[in-house]
Structure 1
Amino acid sequence: MSFFNKLKEKFTSSTDSVSEKFKTGLSKTRDQFTGKVNDLVARYRKVDEDFFEELEEILIQADVGFETVMDLVEELKLEVKKRNIKDPEQLQPVISEKLIEIYDGGENLSSDLAIREYELSVILFVGVNGVGKTTTIGKLAHKFKQEGKKVMLAAGDTFRAGAIEQLEVWGQRVGVDVIKQEEGSDPAAVMYDALQAAKSRKIDILLCDTAGRLQNKVNLMKELEKVKRVIEREVPGAPDEVLLVLDATTGQNALIQAKTFKEAVDVSGIVLSKLDGTAKGGIVLAIRNELDLPVKFVGLGENVDDLQKFDPEKYVYGLFSNLIDEVEDEEEGS
C-alpha cells in the first residue's frame, strides 16, 4: 500500500498539529465511510460489478455527490484494469489517490486567499443564516491577527436580530474593531463607513459580514451587488475574495445553496463550517467537482483556532488515518 505509506510518512512521522485536527475533525465521516469500505473489502474476494455497486452506495451516503461518485467509480474501474487489481484490499489506497485527484483536477484550485501586500484587502462573506458565517469571520480575524495583520470587521448583516451584537462579541474576543450602524440600516452604508475607517487606520484586512436571507434570489443579488459596487468604488479591484460559508452538516442542501449563490454573486471560494459535526464529509468533493469552486477553509471544531486552511492531502489523511495506522502497525510488527 505505497500510497498510504507516503501519507503515513508525510503526516504521522511529524508533529503536524494541523494534520491531527483533520484526523480528529473527520472522525465521524471516517467512522462511517472507511468503516463501511473496510466491511466491503472484507466481504468480497474479488473486485467485480457487485463490489462497485456497493462502493457507489457508500460514497453517495457520504454525500460525495452522484456525479462525483459516477466519475470516481469509472476512474477506479480503469485503474483496476490498468493495474490488474484482483484483491479488493489493493483498491483501498487507489480510492484515496483518486479522491485527491478529483479535488486537484480542474482550475481555480488554490486554497490560498488573495491578500494584497502593503494595502487594504477586502473579504466579503455570504451565506444563509445559521451556517456559522459570523463565527467563521471571528475565527478568521483571529487567524489573521496571529499572523500579525491589522484586522477590522464590518457588521453588514443589519437585518437578522442579534447579528451585529454577535459580531461585536467576536470583535471583543479576538481584539479587533467592528464598524456598525443601527439594526435595519442600509448594508451598503455600513460598508462605506467600514472602508473609510479601514483606510484611515491603515488596516490590512477588512472582513465584511452580509445578510443571509435567501427567500428571493433577485433581492439577494441586488443587495449584494449594491454592497459590491460600494466596495469596488472605494477600493479598486476589491472585494479580493467573496467567500461562501456552508454548513457541512446539511449535506446536499449545502450544494444547492452553493449553486444558488454562485448564480447570484461571483463566489471565489467556499468555507465549509461544522465539518467535524457530520458523517457526510464527502460534500467537500461534491462542491469541488460539481461547482468548480475551491474549498478555502474548513471548520474542524469549536475552538477559535479550529478553522483550518483546506488541504486535500490532509483531508484524505483524515479520512483514511485508521488504515494508515494499520500500515504502521503492520510494519512495526514485521
Structure 2
Amino acid sequence: MKKFAGLLTAAVMTALTLAGCAGSGASGSADATAEHPLVLNLAHNLAENHITSIALQEFADSVEEKSGGRIQIKIFPNGTLGSETEVLEQLMAGVVDMTRVSAPGLATYNEGYHAFGLPYIFDDNENYYKVMGSGQMGEFFRSSEADGFVTLTYYTSGSRSFYTIDRPIRTPKDLDGLKVRVQDMKSQTDMMKALGGTPVAMAMGDVYTALQTGIIDGTENNETALTTGMHGEICKFYSVDQHTMIPDVLVIATDTWEKLSQEDRQILIDAAGESTRNHIEKWEQAVAEAVETATNDMGVTFIEDVDKDAFRSATADMIESYKAQYPKVGDVLDIINSVE
C-alpha cells in the first residue's frame, strides 16, 4: 500500500508539472498547427550533457523542424519526473508521452525485451549495429502497441565488461567469491549467478562509494563509466569480456501514438533514426577518449586476453532457460540470428 501511495503521489505531482508546462496545445496531430502545436512530453533520468541526452534533444529539434512546428517535444531530463522505472510507469498510465529506458526494463510489459539483457547474443559491435538497425528489428519495435508502447529507435550504450579493484577477470572462475554490482534486472542477476559471482544490485550513483568501502569487489559497465563515474580511480583492471550489449530505447505511449497521423508517425520514426546514426559516431568517440584517459591518467590496465568462449559456455544454459520461460525471447533471438 505504501508503494502504491507513493506511485500515486508521484503520478499526481508529475501530472501537475506537465499540466503547467503543456499549455493549451492541440489534442492530436490532425488539428495541430505551428501556432497551436501538439506538445509531447519526454522524460528521462540522464544528465543533460550525456551523449544520449544530446541525441534526444536532436530528435526533438528534428521533429519540430520536419513537422513545421506542428509537433513539439518538451524534454524533462535529470530524473526530474522520477526514476527510469517510475517514468516508465507514468508512461503506461498516460501521464507522460515518451521516455528513454534501458531495453530490458520493458520486459515487464513485453517479455521479448528480456532478450536484450542476455549475454553474448551479438557477435561484435558490427553485428550489433547491423541487427539493431535492421528492418526486422524495426518491425519488432513497432509491434507492441497492444502492450502500451511503441519503440521508435535504439541508442547504443556500448558493450559491458567486468572491472575490479585489484585483479583481472579472464575466465568465469576468476569471479568466484567476488561481489559484483549489476543493474537491477533479472537477466543481470541471473547472468552473474551463472558465472559464479555474487550479484549485488544497486543504483549507479552508489557504485563509487561501494567500491571505495569494499561493499563490492567490482562492477560491470562500458568503458565510459571509468571516467564519468570516476570508477577508474578505484578499479585498476578492466577485463574486456564484452558480455552484454544492452541498448537504450526511445519509446512512445500507445495512446500518444494513436494521436498521430501516419505521416506524423513517419516523421517521428525518421527523426529518431537520424538521431541514432549521429549518436553512434559520438559514442564511439567517447569510448576511445575514455580508454585513453583511464589508461594514461587513472592507471587502469585493459585486459584483452579474456576467454570469451568460457563465458559463453557458462551462460549458455541461462539463455536456453530464458527461451523456454519466455517464448518471445526466442522470437527476438531468431531476429538477431537471421540478420546477415
Structure 3
Amino acid sequence: MKALSKPKTATIYEVARHAGVSIATVSRALRDSDLVTESTRARVRAAVEALSYTPNQLGRSLAEGRHAANGIVFPDLTGPYYAEVVLGYEEAASELGRSVLILATHGRRDAEAAVLDLAGRVDGLAVMGNTVGDDTVRSIAATGVPLVLLARPPVDGVDTIRTRNERTAAELAAHLLAHGHRRIVFVGDPEAAPDMAGRYAGLAKTMRAHGLPRPDCRPCSYDVEAGERIGAELMADPPDAVVCANDEVALGVHLAAEAAGRSVPHDLAVTGWDDVLAARFAGLTTVSQPMRELGATAARWLDGRIAERTAGPERATPRRRVLPTQLVVRRSCGSHPVETPNPLGGTA
C-alpha cells in the first residue's frame, strides 16, 4: 500500500508572497502591531487562512531579524561541572523558546575570533570563566548584543553571575584546622580561573589568621588523572590534608592514596569542590554549589535583556549576583559527617 504523503506546511515566505507584503509585515500583523494598517492586517490574515499557516518561533525570528538562539562560551566541556551548567542553561533556554549554540575555547588559538563570530550569530551571549579577555567582552557589549558573564570578575556595564568561593573556602579551612590539620596542600591552579583563585584565597586567609604559612599550591588540570599524578607525588610525605580545586581532582588524590597504601581519612584528609554525584558515593567532603542554577539564571537574564533591547535603546543598570555555596562534611576529612541526601534515596 502506498504511504500517504505528509501535507506540506506553509512558510512565512509563502504567506508574505500571497499577501503581497514583506515577512516582517506578516510578523507584525500576526502580533497586532500598530505599525500595520487594518487593511494590510486583513490581507495577511486572509493569506494565513488560505494557506493554513501556523506561526512558529523560527519564522518570527527570521521576520524580526533575530536568531531564536542564545550562545554560551565555556573554557572547556569536559567534566560534570560544565555538564551541569550546560543542562541548566539549555533547560531554561528551551522553556523560553530558544535554542543554544555552545562554544568551547579550550585549545583554540583563535578563541577571541571564534567568540566574536558567535556573538554575531546569536541574540544573546553568556561567557564563562577566563575564555576571553575583558577587552573582547567590552567589544561585544559595545555592539549591543546582550551579555552575561559567568564565574568571572565583573566588567563594567555587563551582567555578572558568580558563586561564592572565598568565604566558603574559609569555612572549609576553619573546619580542617579545628580537627587538628596544620599541613595543608591546595591542588589546583589559582592563576587558571577566578573561581580557583577565590578558593585558594579563602584557604590562605584563614591559615594566616591562625598563624600558619600560606598553603603549598600544586597546579594541575581539573580531572581525575591529574589528581592521581599529584596525589602520587604527595604520598612520599603526605600532608595533613589535601584541599582540591574540584571533586574530580579530589577523587584522583583519593585513588593515589589508596594505591600507596595510605588511608583516607586516617593518614590524610581529602576535600573537593562541586558536590558531583561521584563525591556523594565516595563520602567526599566537598562544597556544594548550584551549577544548574548558574546556567539557568544566565539563560533567563539573557532573555530579559533581549526583550529590553527589542523594546528600546535604553540600557539598564548591570546586575550582579553571587549564588550561595555550602560546605558538605563527609567521612573523607575524618570528622563526623553531616546528613546529606543520598542519590538513591534516604541519607548518606
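So the values come out like this:
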{"item": "Origin of the value 28, where relative contact order in percent (Cα under 8 Å, 6 or more apart) was derived from one of 1, 2, 3", "result": "1"}
{"item": "Distance in nm of label points 7 Å out along Cα→Cβ at positions 28 and 212 derived as 5.4 - corresponding label from 1, 2, 3", "result": "2"}
{"item": "Comparison of 1, 2, 3 - label where Kirkwood radius over Cα pairs in Å, for residues 156-267 alone is highest", "result": "2"}
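Computed from the coordinates by the stated procedures, all read-outs in this text should not be read as laboratory data. In this text, all values refer to a predicted model and were calculated from it rather than measured experimentally. Cβ atoms are built from the backbone, for glycine too; each structure is taken alone.
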